[in-house]
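Asker: Each structure below appears as structure tokens.
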Structure 1
């Protein structure tokens, strides 16, 4: 806009609005980043397990908690690592579940047989991120 004296003051109004828009965008970004930081991360699975061992085998019974895909489970016996392809998993009707996507869920059990157990061996059931169960053979 030009005034009678010939001065241009419209440029300062446009610059002021641009600065105001920039400040609002920065504040919105900061609030968004702050809120995103408050979202909880993925939690570790939680399972109640009943542990049995008889002679040369161990059995882990799912008694409650989260369902976990068989392919995500690892079994450790005295430091030896066994993947889902090396142990058997059964549902509540004693049907073997061989699919890695099958869920270790309420009523299921994991069995590992053919072991030479003398007592005192540490048995752990784990996922890649957490140990779900830890026990010792009798």
Structure 2
């Protein structure tokens, strides 16, 4: 049975997301540096959890895990796994962990993040993998 979230909770999440994105700049989405990553990981826990989960939901719902990783949000995958565990979403954290392992079978997290930001993850550019 699906549990429904009260409107007040949804409004709180929306306000927290607005606060979380308030300090982001468009430029960071284009740069190949750590500005965006540093900003998000420095957010207070509540805002970081809301940001990470809202982004995951929007990206995966719109275009699947491929979109999540291709749009560079995958640099937050490990933090998002922790955020999902923080709210008790074990199943979703497990799914993201499996997707992360498929996309990143070999690199240390920092190396993976840098390669992702620079568009150097071959699997994400391989059309045959995307079609599976």
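Any read-out appearing in this document is the output of simple, stated calculations on the displayed coordinates, not a laboratory observation. Predicted model, so just to flag it, every value in this text is computed and none were measured. Cβ atoms are built from the backbone, for glycine too; each structure is taken alone.
Asker: Any idea which of 1, 2 comes out highest on distance in nm of label points 7 Å out along Cα→Cβ at positions 34 and 58?
Answerer: 1
Asker: Assuming 19.2 is Kirkwood radius over Cα pairs in Å as calculated from a single structure, say which of 1, 2 it is.
Answerer: Derived from the structure labelled 1.
Asker: Separate question: Match the computed value 2.4 of distance in nm of label points 7 Å out along Cα→Cβ at positions 18 and 42 to one of the structures 1, 2, and report its label.
Answerer: It must be structure 2, since only it matches.
Asker: So distance in nm of label points 7 Å out along Cα→Cβ at positions 50 and 114, computed for just one structure, reads 2.7; which one of 1, 2 is that?
Answerer: The value was obtained from structure 1.
Asker: When helix-only ellipticity at 222 nm (-39500 (n - 2.57) for each DSSP H run of 4 or more, over all residues; to 500) is computed for each of 1, 2, which one produces -7500?
Answerer: This figure was derived from 1.
Asker: For which of the structures 1, 2 does the calculation of log10 I(q)/I(0) by the Debye sum over Cα atoms at q = 0.17, 0.28 Å⁻¹, for residues 26-73 alone return -0.54, -1.08?
Answerer: Here the read-out was taken from 2.
Asker: To continue, here is another question. Say we calculate FRET efficiency 1/(1 + (r/R0)^6) of positions 90 and 122 (r between Cβ atoms, R0 = 30 Å, to 0.05) for every structure; which of 1, 2 gives the highest result?
Answerer: Looking at the calculated values, the largest one is 1.
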